[in-house]
Each structure stands twice: as structure tokens, then as C-alpha cells.
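Novice: Pasting the structures here.
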Structure I
Amino acid sequence: MATKFTGGCLCGAVCYECTAEPIFMGNCHCRDCQKASGSAYEAAIGVPAAALKITGNVKYHDSKADSGNTVSRGFCPECGSRLFGKTSGMAELAIFMASSLDDPKQFQPAMDVYTSSAQPWDHMNPAVPKFPKMPM
């Protein structure tokens, strides 16, 4: 049985629901995610794009990934909450931020990626597998 994920932004203008099993749950330590999150890493959940239902308007900002693909980061245009991600390299994948979950305890990170960019003051869970870049 699939897990039901629900969440949204700080002001409630954007909400989402997903009942698909996650493709991955992990923490990204790349510099772009650090800057976008304002923290040491971004806690993210990847799901099949077709399974993510979004209510409300989302504004996207595009940037170039080290792979050459375009990464789009989605925000609520009202309150600025960071909510979603997608990449031109995997159109079938949708990403949402664990911090936006109605029940953040659902997030169980299974990997730390881009640990080559991790900050020395960020103490990662030693039980979670580490990858210096994105494993693919």
C-alpha cells in the first residue's frame, strides 16, 4: 500500500498530495541546494511526477546542474516557501521538500548526496550512505 504524502507552503496558497511510493528520500549537500534552502542541505523526496497533484500556483526558477540539465525549483509566489524540484534529465520525476510535509516524520533519508560539498559544521547521520556526487 502506498504512503500518502500531503503538504504545502507556509501561507496555504499551494498544497500537494501524493499516494505513490517514493523513488528516493535523501539529503542533498550541493552548493545550489545549500543556497536554495538557506541551510547545510536540502531534505527531499522524489516521486513519480504523474502521482504528484498540486493545488495552487507555483513559480519556478531554473538553473543549470553540473550534469548540464536544467533544474527547476518551485516556490509559492505568495509566501516564498520552497516546495518542489524537477530536472530536465528526468521528466518522470517530481521532488518535494521534506520540510513542506504536513507530517515531516514521514521523511526517512536513505542517502546523503554531494557530500563533497558538505559543510564541515554539518554533522551527518553516520548510518546513512554517503555519495560525493549524485549516484546514477
Structure II
Amino acid sequence: MRNEYLWIAVVGLTWGGYPLIARWAGHDGPRATLVLMATGVVPILIAALMSKGAGNQWPVNAPLAKLIVAGLVMGIGLLAFHSLMTSGMDASVSVPMVDIAMLVVSVIGAIVFFGEAITLHKIGGVALLLAGMALLRMSP
């Protein structure tokens, strides 16, 4: 198995599981989101301390500025996501809809900002994602 598929499985399990655990906690608001973000730093800190080689360098200049902007955007998204998780909307609808929206933005953004090719597979994939979102939205 290629490492990429292992990472996809880990991301799917963790990012699919943490919203369910957060909703199960039953506590909302920015302070609950802060707890999520602060404790999320722990495994990242451990990985950073254990890493060796080129990946262990601190980003500087333009990469640092871009990462700071990405971090701010991620924080805003986490606040919105946690608010959605505690809104009472079915998690079986809200979590997949957020994931689908994220995937569509990622595909379009990669094409626009990184010049990735537009292929029939990508067009079909995005169409199926949007169809899935429409079906979830129509759930009774």
C-alpha cells in the first residue's frame, strides 16, 4: 500500500471522528473550539520535536506569511465548523456536507491557483460530490 493511501485513511478516520466526539461533548462556543485547537497542537508538537532533517526547519519569509494566513483561515473554519456541530443539525448530514464543500473548493482552488489540469474525472467527481450534497440536503 502506498503511504498516501495510509494517510488518506488516517485523515478520514480522525477528521471523520473528531466532529462526532466534539458533538458528543455537548459544549459549544469559541472556548470549546479553543480546547479543540489547543489540544490538537499536542500531536503536532510531538511530531515536530521528533522530526529530523529538512522537514524540521522553521518556515521563514514568504512561506511563514502564507502559513500564518492559512492558520487564520483554518481557525475561522474550525470556529464555524464547531458552531455547526453544536447547532442541532444531524451530524450525518452536516459533517458530510462540510466535507463535500471542502473537497469542491479544493478541486477548484487547485485548478485555479496551481494550474492543475481539468479532466473528465475531476469534472465527474465534482458533479457526483454536488449530487451527493443535494441528496443529503433533501434528507427528511
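No lab work stands behind these numbers, since they all come straight from the coordinates. Predicted, not measured: the structure shown is a model, and the values here were computed from it. Cβ atoms are built from the backbone, for glycine too; each structure is taken alone.
Novice: Given that mean count of other Cβ atoms within 10 Å over residues 28-35, derived from a single structure, equals 18.5, which label among I, II identifies that structure?
Specialist: I
Novice: Can you say which of I, II returns -27500 when helix-only ellipticity at 222 nm (-39500 (n - 2.57) for each DSSP H run of 4 or more, over all residues; to 500) is computed?
Specialist: II
Novice: Taking Cα extents along the principal axes in Å, for residues 20-75 alone from the coordinates of each of I, II, which one would give 41, 25, 16?
Specialist: It was calculated from structure II.
Novice: In terms of Kirkwood radius over Cα pairs in Å, which of structures I, II is highest?
Specialist: II
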